[in-house]
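**Q** Next come the structures, one after another.
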Structure 1
Amino acid sequence: MARLALTLACAALVTTLPTPGVAQSPTALVRLSVEDAVSLALEHNDQIHLASASVDQARGALIAAEADALPKLDFSYNYARNIQRPVIFFNQGGQIQQISIGSANDNTFGLTLKQTLFDAGLAFTTRGARLSREYAAYNLAAAKDQVALAAKVAYYQVLLDAAIVEVQQQALDQAQRRLDVVRQQTVAGLASEYDSLTAVVAVQNQRPPLIQAQSALKQDRDQLKRTLGIELSQDLALTDSLSFQPFQRPDSATVAKTIAARPDVVAQERMVQLRDAAAGVERTKGWPTLSLNIALQRHASSQNLIPGDANFSQSLQAGFSLAWSLFDGRGSHGRLLQDRAQVEAEQARLTAARQDAHLQVQQAADALDAAQAQVQAARGTVSVAEHALDIAQTRFRNGLATQVELGAAELAATQARTNYAQALFQFNVARAQWSAALGTY
């Protein structure tokens with residue numbers, strides 16, 4: 001058991017060992033915990049960037065929607081050069097006379113204020129924009145949960161690979177020690193050439209699994225770097241290990257409360273409300289709208305390019321504008337039916353999302369219970385297998401056991417250590433999946 005504890009404690013450091021035939025980068029070593037890996041993944045993941053952009057877009061849409069309820073103030077200016085001034089005709093004593101009007105230069109300044117006084121659709125539009133922003137924010141949180149889960153699984157996979165490399169190295173060392181004993185026995189005349197050849201074959205048979213384990217470690221280590229947005233040439237040292245902490249299921253009330261707050265579930269709730277707000281906008285399109293309009297205009301006509309105060313005239317208007325669509329060919333009614341159908345569809349998706357969330361939590365808890373039981377069983381098996389191996393090695397050195405007996409004990413110990421490492425991996429992955437199922441990374 002002490003050997004296996006040392007194996008798992010060193011597993012993280014094995015991730016920095018050179019792989020045969022692979023050139024090592026001179027870059028500085030980066031030490032990463034699980035939390036560091038999650039932070040890097042959240043910082044560099046493309047899915048997170050897209051979800052963040054959606055939040056910014058929804059925030060801008062909300063500002064634009066709220067602006068429709070605020071007053072609008074517009075300024076205008078127009079300059080005209082009267083190359084030929086307009087004239088008016090009038091009859092005076094039977095003679096038609098022309099009188100030119102205006103001056104050589106016209107300057108017109110305008111200031112217009114418009115305030116919407118009543119528009120039933122504005123409230124629904126603003127509500128929809130606010131819900132859209134919340135929907136995007138919860139989608140971002142849900143994306144973070146999935147990215148964090150992927151980063152944890154990739155991290156734990158590298159730790160498992162490192163543990164398997166160490167287990168296979170132990171198996172090779174065991175076979176090598178057996179060969180050393182057989183050679184000593186051969187020199188002493190206690191072992192035959194067949195025994196020596198058998199021990200040599202046992203050593204050689206242990207090399208391919210070690211090479212395969214080292215290759216898997218390198219590939220999964222590169223995949224972790226890709227997940228975290230780290231250069232493939234960068235050296236990593238994982239500071240956490242495949243740990244085990246007993247899991248206790250929370251009570252059903254706590255689980256139900258947590259599921260109700262899951263980002264993906266809340267996002268779907270916002271989508272239902274968003275579709276309902278869209279239906280409200282369509283419902284109010286046939287309602288009248290009322291606006292207040294105030295227009296101030298100053299006009300100057302002057303022979304000079306820059307007019308003086310005496311050349312200005314001013315007008316001020318204030319009034320209301322009422323718009324009312326009395327009949328649109330039932331187009332609005334058709335669109336309203338579509339919006340209501342979308343509300344019902346999103347409500348069905350919400351029901352499915354809640355059921356899926358409960359199922360995921362249940363399955364995650366069951367997987368965590370099973371993984372916990374596997375760890376406890378594998379841990380006891382390792383202790384027994386290593387004790388049996390110690391006895392077999394002692395008997396073999398004293399000539400009381402054959403290579404067949406020792407090989408079987410070595411194989412059993414290697415398998416038990418491998419099973420224990422895999423059980424710890426499954427437990428840590430199940431724990432990460434449990435956190436993701438609850439919407440907490």
Structure 2
Amino acid sequence: MIKFTKPYLHDALKGLDFQQLSPIQEKVIPEALKNQDIIAASETGTGKSHAFLLPIFEKLREQDKSVQAVILAPTRDLATQLKSMAVELAEYCSDPIDIRSYTGGNDRDKEMKRLEKSQPQIVIGTPGKIYDLAIKENLLKLHKANVLIIDEADMALEIGFLKEMEAIASILNEAQFMIFSATIPQTLRDFIKKSMRNPFEIDMGSKGLTRLPITHKFMKMHEKNLFDTLDKLLGAINPYLAMIFANTKDDVDLIASHLHQQGLEVTKLHGDVTPRERKQVLRDIDKLRVQYVVASDIAARGIDIEGVSHVINTGFPKDMKFYIHRAGRTGRMGMSGDVISLYKRDDSDAFIFLMKENVPLNFVDVKNGVLKDIKSDSAMMHTVASKAPKKKTHPKDRNEKVKPGYKKKFHQKQQRKGR
């Protein structure tokens with residue numbers, strides 16, 4: 001365990017039952033304490049929030065009532081969760097620490113009046129709202145901040161916050177930058193090159209879908225419709241908490257309504273759920289009032305939901321990178337999890353993607369009310385084999401014996417090409 005100079009942080013770690021630091025925390029915290037710029041490829045649920053919050057509090061000057069740290073989050077839900085975690089740490093400090101979150105849906109006039117009187121020490125918010133208060137209104141004074149965190153940066157870019165992120169970064173060009181992202185797309189690389197100084201790179205996602213203690217299971221839809229297959233599956237498992245993913249808002253509504261009619265404890269998350277409703281949904285999940293959360297991909301990204309034992313895909317996403325995000329909802333912090341995908345005859349492209357990611361394909365079906373392993377789906381695997389690109393093999397990679405003199409002939413051929 002890393003030793004912090006502030007006793008209240010050790011009290012906080014004990015109070016929050018930190019037995020040991022997670023791998024991402026062990027890598028990030030020492031570099032963060034050196035004021036090193038950091039890029040970390042890591043998904044939600046790996047402990048990354050405390051990886052940047054703990055160094056922020058370690059370096060915080062509690063008597064200085066100016067803005068010292070800025071944390072950007074792509075959604076109000078994630079910003080709310082980060083504020084809650086920061087407040088939890090601050091409660092162990094004897095000095096009051098002013099932590100404020102700025103997101104859409106709050107009383108803007110009230111926020112502006114309060115900023116005219118005083119500044120927060122730690123700012124957490126969405127890029128659009130921070131841009132509005134700091135740059136448009138010039139009320140939130142960020143120029144003294146010594147650290148800028150961008151959490152779920154790839155999602156922030158997907159939503160379209162590049163302009164706001166660049167403007168905020170330009171105000172804080174002398175600050176330490178830490179960027180956390182599930183993936184590092186080229187647009188983010190360009191932003192990093194423009195904004196950061198020799199960043200220390202940490203890749204916690206190099207093993208892709210195989211790095212977490214997750215079992216990937218695939219169940220064919222034999223029944224006439226999705227609901228029949230889903231009912232059959234849910235009757236065979238008893239999840240602690242299951243996230244059921246659908247590809248459209250309409251599908252989320254239909255599935256949630258069907259499960260509710262079946263008498264199950266269910267709630268839903270998609271883009272049309274109002275901010276007030278979303279807060280209630282997250283409270284219900286936190287209080288274990290529901291067993292099933294039906295969600296769309298965008299609505300669920302960036303929300304850290306604890307205790308997900310099962311992820312159920314009611315169909316593969318059109319963009320298979322979302323399969324990775326979905327799967328990462330379970331198997332967190334050392335706990336095992338199951339990802340169960342319902343598939344159809346025409347899903348061969350999804351299986352090609354999964355095989356490229358080295359995902360073990362475990363085929364299952366419900367027999368006599370029990371979920372059981374079955375033999376591989378030979379028809380699907382035949383289709384996959386016929387569509388998958390053929391890998392070119394070097395003679396040495398084949399089982400056949402390399403003919404004598406092959407190496408010499410190969411070098412001669414290469415020399416002729418070079419003339």
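**Q** Supply the structure label, taken from 1, 2, corresponding to relative contact order in percent (Cα under 8 Å, 6 or more apart) with the calculated value 16.
**A** Structure of origin is 2.
**Q** Assuming 12.2 is distance in nm of label points 7 Å out along Cα→Cβ at positions 197 and 309 as calculated from a single structure, say which of 1, 2 it is.
**A** Of the options listed, only 1 reproduces it.
**Q** Here helix-only ellipticity at 222 nm (-39500 (n - 2.57) for each DSSP H run of 4 or more, over all residues; to 500) has been calculated and equals -23000, so which of 1, 2 was it run on?
**A** Here the read-out was taken from 1.
**Q** Out of 1, 2, which structure matches 1.34 when Rg/Rh (Cα atoms, Kirkwood Rh) is calculated? Let's see the in-between values first.
**A** On the way: 1: 1.34; 2: 1.04.
Source structure for this number: 1.
**Q** Turning to a different aspect of this structure: Identify the structure, out of 1, 2, from whose coordinates Cα Rg over 2.2 N^0.38 Å, for residues 149-188 alone was calculated to give 1.95.
**A** Comparing all candidates, it corresponds to 1.
**Q** Taking 75 as the value of percent of Cα pairs over 24 Å apart, for residues 37-292 alone derived from one of the structures shown (1, 2), identify that structure.
**A** 1
Bear in mind that the values in this text are calculations on the coordinates, not laboratory data. Quick caveat, the model's predicted, so the values are computed rather than measured. Cβ atoms are built from the backbone, for glycine too; each structure is taken alone.
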